[in-house]
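As structure tokens, here come the structures.
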Structure P
Amino acid sequence: MKTFFDLIQEVQKPGLCHRCGGCVTFCNALNYGALDLDSDGKPYYSNIEKCIECGLCHAICPEIDELDEETKRRSAWSEPMGRVIETTVARASSEQTRERGTDGGVITALLMHLFDRGRIDAAIVARQVGPFARRPFLASSKEDILDAAGFYFDTSHGPKSLSDHYKTYSSIQAFDPLIKKGFERVALVGTPCQIQSVRRMQTMGLIPSNSIRLCLGLFCSGNFVFTEKEQKFLADLGGFDWNDVKRINIKEKFQIHLTSGEVRQLDVDALDPIRRYACRYCPDYSAEFADISFGGVGAEEGWTTVISRTPNGRAALADAMEAGAIASFNRDEKPGYASDALETVHQKSVKKRKKAIEERKKLGGVNVKVAM
């Protein structure tokens, strides 16, 4: 039986830990308390004497292939980029929600609608706590969701010491307050590695994953390190001053929105020097195990590409559209818009998987999976 010690050898030491928080989440859910996350989100033994060597933390790690086939069957995963039931391009109907949210604000609008319908008690999201840091947050109201929305660069305040990583969404450690508050109908917004960790928990029937009713996945090009050195690299590359930055976003390009209204765009590949090391080995771009996947890629500015992957996800989205919370593009004006958007996502997915496989081959005999 392999344990967290083996995760250190097989995943952490080669630099493959995505810091999704799954191993720590499960350990603390059962009140074992053997593991914790350091200030940078890396799991570690906080009290090795409490470890009962059950091996479950090892099994649910997205970098370990032990549960791959079972998880794929449970999620009805299929080539080439996971199950796809329907694709659309949409945005929040509310102008306020669009202004606060990312791209078209669809995730924000959907979560607020789910609260209105009484379909969820809470949602695991993340809110900004500093210029380059977001922290997991258990939202229990529509107001919480709106407060956490957006993908902004905050130049005015925030405890910069919390993190040197610009994270789309942080780890799923918000499971801890979820358990303590007794929420049983929860939506999770997360990156592909976080969604995979939860799906592995669900495959094994482990708490607290039974409380997760809807997984909303984000298209992910990776997380980026933003220490002073990396900030200077990016500013020199883009020819801008950080004091002039309003927000940043990732679509087909890495976008820097300036206070003047100008948008500087950089090739995402050019950011490899500041990409977090483990992200170079991740093959999942489009959150292939989610109920619904979201991202700006393939959509015009102010709109979101939305991929429904499960009947549960499709039903939630359809209900929000029928209620008027989310608006779809006009199919009569752009009949091929959704299929073109899906093709763009497919191209991004193929490119990321191919690159991840090439990078993993360079690792040699590391005992982790090479491809999904």
Structure Q
Amino acid sequence: MTLITDNDSLATFCARQSEAPYVAVDTEFLRDSTYWPKLCLIQLGGPDEVAAVDALAEGIDLTPVLRLLADTGIVKVFHSARQDMEIFHQQMDGALPAPIFDTQVAAMVCGFGEQVGYDTLARKVTGARIDKSSRFADWSQRPLTERQLDYALADVTHLREIYRTLRKQLDESGRAAWLDEEMAQLTNPATYDMDPETAWRRLKPRSSDRKYLAVLREMAAWREREAQRRDVPRNRVLRDEQIQDIAAHTPRTPQQLARTRGLSGDFARGRVGTGVLEAVERALALPRDERPLPPRKPDMPNGLGPTVELLKVLLKARCEANGVAQKLVATSADLEQIAADDSADVPALHGWRYEIFGADALALKRGQIALAADSGAVRIISLMTPEAKQAASS
């Protein structure tokens, strides 16, 4: 096994990988007590060798790794890439590794099911069984144990074979382009921007009152900035339910703030409490037309329930027939929109999703096809006359 702890070894290893067509990548990190993830280990696997880079080694300079990840001539292979990409977004000053190949998404396209885990995929593709005992280890402790290193390196060792297998399946089936939309989202820096002004959208408003929403928005933004400044988890500053209570009761004084569940008088009178009260005042000072509107919910006409249920059956049948995970084609919310509107702006009515499901979904809505149970399977029956079929295809 290889553990890299010095800059010369790191530069040499990365120079060798710079000639490779792909590099498998994984990370080990901690974020239990911080806002920003604490990078502890980077695992890299080229076609011929693997190594773990100790990101906490004294004097280590990760520039060769970041340069390798930024090389557009090398495919970076991840499994469930989002958290790793978030870490590298921070390490690379807002840039991201590209191009990438996410084996979890590719597995959904290749018929391995919904969000298949790495250990399950490794077993199905390579026959390997991953030792999970180090999954929740403290990766910031040094020295790392041999078991930890074995576990960490296994994450990229088998990932290489998984990549080669899935890549071959995608190329042979002509489905490689099906991943493009998902990979584009993962390599979009906006996906990882932690904008305090939009933090309130992650909360579930308890009211549609615009004053309440204004305080909720300001409080969520204040908490985000405070958590970033102190590098602590959001809930170490204020819990979600406390923000909800403050938005509902709009405390204006330390005494009123101290009535919030879980907040003490010392908190209310201290620096953080003062910040909370200032945030409330900023929200209340907003003119009514600058207060946020409630999140819009699509108006769903009455009586669409049965149509939505039929679309769910159709989705399952078409995805099973095409060997692709349902989640990648359409969500329940997408089906509701399709049931309500033939021109709904959802992925299922565009591109390859339209070909394998969207066209049939619209035909089902229009009474042009029907579904029937046949020997334990669902069969699609055309209800169109030959003349209607010819007119539809012309």
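Okay, here's what the table says:
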quantity	calculated
FRET efficiency 1/(1 + (r/R0)^6) of positions 110 and 294 (r between Cβ atoms, R0 = 25 Å, to 0.05) - highest-scoring structure of P, Q	P
Cα Rg over 2.2 N^0.38 Å from the coordinates reads 1.21; which among P, Q	Q
Value 13, calculated as relative contact order in percent (Cα under 8 Å, 6 or more apart), assigned to which of P, Q	Q
Test item: helix-only ellipticity at 222 nm (-39500 (n - 2.57) for each DSSP H run of 4 or more, over all residues; to 500) calculated as -9000, pick one of P, Q	P
Highest-scoring label, criterion being mean count of other Cβ atoms within 10 Å over residues 78-85, among P, Q	Q
If Kirkwood radius over Cα pairs in Å, for residues 230-333 alone is computed and equals 18.2, the structure in P, Q	Q
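Where a number appears in this text, it was derived from the coordinates with a stated rule and is not lab data. Source: prediction; values computed, not measured. Cβ atoms are built from the backbone, for glycine too; each structure is taken alone.
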